[in-house]
1. Of the structures P, Q, R, report the one carrying the highest value of relative contact order in percent (Cα under 8 Å, 6 or more apart).
2. Assuming -12000 is helix-only ellipticity at 222 nm (-39500 (n - 2.57) for each DSSP H run of 4 or more, over all residues; to 500) as calculated from a single structure, say which of P, Q, R it is.
Structure P
Amino acid sequence: MIRRTIRAIFYLFAIYWAMTAIIYITTQAGSLPHFMPGYAAGSARIHSTHALSATILAVVLFIIGWAAGRRWR
């Protein structure tokens, strides 16, 4: 039971960071929500480094969630 809960938490965080990466890739810096790092009023720049780091974090969290759900013998 606890493994499923931990796995679900890791998966939810991974989905959150994957969505954040998509927002960074598809949205210009001037159109980002004000609470996100990288917001710059009137800027047309895309924050590819933020998107890359969010993607890497999402993949790592998916892997940790997968490993947390496995049975170790």
Structure Q
Amino acid sequence: MLGYLVTPKLGSRLYNLVHTEVLPAALAASSFALHRTSLLAFALIWLCHIGFDRLIGAGLKYPTFFKDTHLQRV
């Protein structure tokens, strides 16, 4: 969210990068490869956070304004 202090475009890109399932899924896969359960726990919490955001209607952000999402206007 700190990217929104610079520009809404940068803020939306950073927010969307962190709120897609690709990074936590890659972290979960690497935790299996490295046998690190703490990384797996972090990845699962991250995925749950993303899922909860979708549940309440806070989707990926458009570069126009923070409240404009792909699901609805929050």
Structure R
Amino acid sequence: MEKDLTVLRVDGRLTSEDLDELSREFRAVQGAAVLELSDLQSADRPAVELLQELVSLGAELRGASPYIELLLKSKQ
């Protein structure tokens, strides 16, 4: 395991109502951050945009389903 690695698990449905909390948790991470998406079922447009922003800020995405990967690629 990497030192100073924090894993944030995102599951269920990620909607605009959840974005403040996810953003706050990500920004509180000291060191590397991984967003574990293996249990994420769906994400609305604002949620996809936030995930893309977090990746641009250095987050690593893991476990995204083909559906979530498609959403992330199609909204760029």
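Any read-out appearing in this document is the output of simple, stated calculations on the displayed coordinates, not a laboratory observation. Predicted model only: the values in this text are computed from it and were never measured.
1. For this comparison of relative contact order in percent (Cα under 8 Å, 6 or more apart), the top structure is P.
2. R
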